[in-house]
1. Out of P, Q, which structure matches 14.4 when mean count of other Cβ atoms within 10 Å over residues 137-144 is calculated?
2. From P, Q, which structure was percent of Cα pairs over 32 Å apart = 56 calculated on?
3. For mean count of other Cβ atoms within 10 Å over residues 289-296, which structure out of P, Q has the highest calculated value?
4. Determine which structure produced the value -22500 for helix-only ellipticity at 222 nm (-39500 (n - 2.57) for each DSSP H run of 4 or more, over all residues; to 500), calculated from the coordinates; the candidates are P, Q.
5. Looking just at Rg/Rh (Cα atoms, Kirkwood Rh), for residues 57-192 alone, which of the labels P, Q belongs to the structure with the highest value?
6. Name the one structure among P, Q that FRET efficiency 1/(1 + (r/R0)^6) of positions 385 and 481 (r between Cβ atoms, R0 = 35 Å, to 0.05) of 1.00 was derived from.
7. Identify which of structures P, Q gives the largest calculated value of mean count of other Cβ atoms within 10 Å over residues 89-96.
8. 0.00 is what came out when FRET efficiency 1/(1 + (r/R0)^6) of positions 25 and 353 (r between Cβ atoms, R0 = 25 Å, to 0.05) was calculated for one structure; which of P, Q is it?
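Rule-based calculations on the coordinates, nothing more; no lab input. Here the structure is a predicted model, which is why all the values come from computation and not from measurement. Cβ atoms are built from the backbone, for glycine too; each structure is taken alone.
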Structure P
């Protein structure tokens, strides 16, 4: 058989030769680095026989797919250890995920956090034994017989089509799995079990609750140590903890997934919304507001009823079904259809800070990152077909300004194409829309990642993924090009020829969800917001309330009059404690006022995170901080 390598070279090997054998024929050092193989673009086990002519990529430890295979194999290793320690354990699913791996398990007694080191120890014992990981194929009937005592595996098998079913075995342990896996448990050396959580079987609250055990696995101790340090830093930045410590927001048991914003949190929110309005007005957008609840018929026309029904909240009004909006776009379309439009009005840019609701499983809720009620900074642009490139470019410029110039984020763009199962509209329309977005990127010389099948059901999109201060990637902005909803809603404009024509529509956001964006900013800045965004910009402390309290109040009032957000700490506490508390609250500037400051009408300030204290005139301090605020610093 002929094997074609990535560099175009073609070599002949005997039928049934494995990728591992091919790697060994090239060099022993290469074979040692190999983890799996990609045959005809499908990742398979390194020791699996290749039976036909094929393209071959040898996956080494440096490749993304390698860490995925390692984590998947480590999930099986953990399952074997749990089986040894908890006889009768039953298993749900155990995939690799972006952050490592997990396995859902049912044991008696329950596993606790304190048990994780014991499971790790057993995993290491299994690794030392170095059992080979062997793939086998059995019939559906045989698989059911093998797993008859595990209701979860049985259910999975019953839902599979008749035919061959794949198993993987290591030592005395066998698991139902498609693979691929590393060749032996001895490859799995550097891992850590991280946490426990509850997870309903198949995500259904009517099903039993299983325990989900999370872990991570790496090829080197250095990579594992670096990852654990990263997690430690991420934990310090957890927006849920900082949100509580800094009095920004909370979530009540009376409204899971519905966040409450406290006064300081509202300062951050209002500053972001004010900035949004200012920049969008400059970019030619007009603000609108649409209702939170609209008739079911509207959502049927838009297609949301058929694509998002399970995520929509509904109510009955005057014997009609109404739905709380999960998206803002149908309301924006009704605004457009409220009047007859001429081509001379285009492009028409309308924006909305629109509150939407989506039902999420309780187990998926996560601070401000995954909520049931959130505000999208939606805008919709209605345009002529020949204005597509101009308007998409304009949105890219606007998003770039927000991300790079204001917040200092790096980002990359992904082009998401037609989702085959949910897409509405003809192939011709989709091809036209996808080509339009692709052309804009290529003309601008922007590198992008192609994300096949991940477009919205009504059109392709450009997704903007920002990178935060510790390297995590977040999906925020998006530009979605839509030829379909104008057709479904029979949208028209009067063209230069006096006839009716269809407009083209763009859906776009910059922040995405304001709530989620605030959560990202909290973690990005580790709670230390830039001065313009900080809930409290200046904390005023008198060295002694009896002697300096009046001057401290005077300074506070003068700062307030200048529009600066200021707090006065009048507690009868030692100055050192007050200064530490101001640092804990991450206030950008702390003013310490004593005899000299009072007598000379000066202030002594300390910037957050610095030890140096600087004395300047009050007016000079005001000028300095107002420049920072105006420059969004």
Structure Q
């Protein structure tokens, strides 16, 4: 008995030692795959969120307001996400390297946590290592790690995994005789803080309480334990662990309720209008769901595009194929979970993780690789554990072990090469959206962002065509495009190209566009500029006055206001506007000319 205990202790120390080396190799491989992405720049939403400071807090006194106000899009309450950007901005300034480095470090932390959680659940070192490695290197996650504005997914998964890791420590200590209350209190505190961190990072974490409840009610069913169940994770929880799991579910619901109430308060007045009913949204998601599984199985055509085609806009043939593929995918999961109980936990995690994007809210833009960060863990876990069970009786010979090792090495190399190729697309807006539009030509937001980027580089003709296409009508295509912002960008482009007739026609025919107040004001200002340049100075003067009343510190408006007033013969108004223009813009390059006009007005 004593001898066997000693041998068991020695084996445990050997496994712990080998586990450390395995984890170190995994982290090195993941770092190597993503290293070339650290030289990329700010792209897409990074421009507004970071460079323009929409999500940045500059003073400690501003931090509490993050938890009571939305600094992101209306209806999204992600204070931890804003804080992370603010910390990176404080440390690195406007150097994207630091922001990308923090994303990579979060990825490494998440990979390590997956490995440690699986090892704590008594999984073998190679099963735990296989899941951690292939999840860390799955190309579908290249967008989450390689794009700065996708950091919310890294953060909320880090919070969930941290919470599970602390809960695992606490539930084990419950089984150990003599464990102190202090240890358990620390573990429960860590689990609560991790979950709260996740909930304040991204709203997807709210469904974690649902998953915990299902596990707590039927742990034997979902964990695949007992009877003829096989699998490294098929362990029946002890009575103490089961009671701890139920307390953990109660804790999750309590924290989720608190955060929901906070979100309701911050999202007051936010609406999600939609012309599509629930049936249409769910059928639309059926196609998205099939596409997600296809991307996980064959991560070749990767995309950040969130434009989807509504179910009603698909042809009959496409509708039949979509329903057949979705039914097959769901049927295979049900059949597999019935036949192999160990598969149930992965099926549960996969579908719970995808639940936030099943079109249950009226926005129909949810389709992008970044939404698969947590679902991909379930997919990889199911594949690796299934493969390990299948190979368990077939790897006794050296040839089998060599074949398995060669196959795993090949897959790691293929994944690494695919990640590095994808990261090259993330260098800047031009490379990113040129790649996206090459396989999704009607990606409206991509057309708009690429057009604006080309406009800033002075390539106005090419930019104008892209911006025009971004505002075209594509029946049945639902996009996340901010139409008001895209319209504003196109109006600037028309003015930059001197297309005054087109600009006037475009700005005067906005019709019933649903515009944000800021966009409407800017479009009205651009209309006044177009009128001024076309000789309609009286109409332009009224437009400049209206804009100036809301934006008194905009020097460009003061300049046009003064010039229009001069032409209309209103000398006092012109003198006031041009004098204020010079006061607000003392270094204006046309200062000498404006001073001459003021002298002329004074005479």
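1. P
2. Details: P: 63; Q: 56.
Answer by label: Q.
3. On the way: P: 14.6; Q: 19.5.
Ranking P, Q on mean count of other Cβ atoms within 10 Å over residues 289-296, first place is Q.
4. Details: P: -10500; Q: -22500.
Clearly, the read-out refers to Q.
5. When Rg/Rh (Cα atoms, Kirkwood Rh), for residues 57-192 alone is calculated for P, Q, structure Q comes out on top.
6. The read-out was computed on structure P.
7. Between P, Q, the highest calculated value is found for P.
8. For FRET efficiency 1/(1 + (r/R0)^6) of positions 25 and 353 (r between Cβ atoms, R0 = 25 Å, to 0.05), the value 0.00 is produced by structure P.
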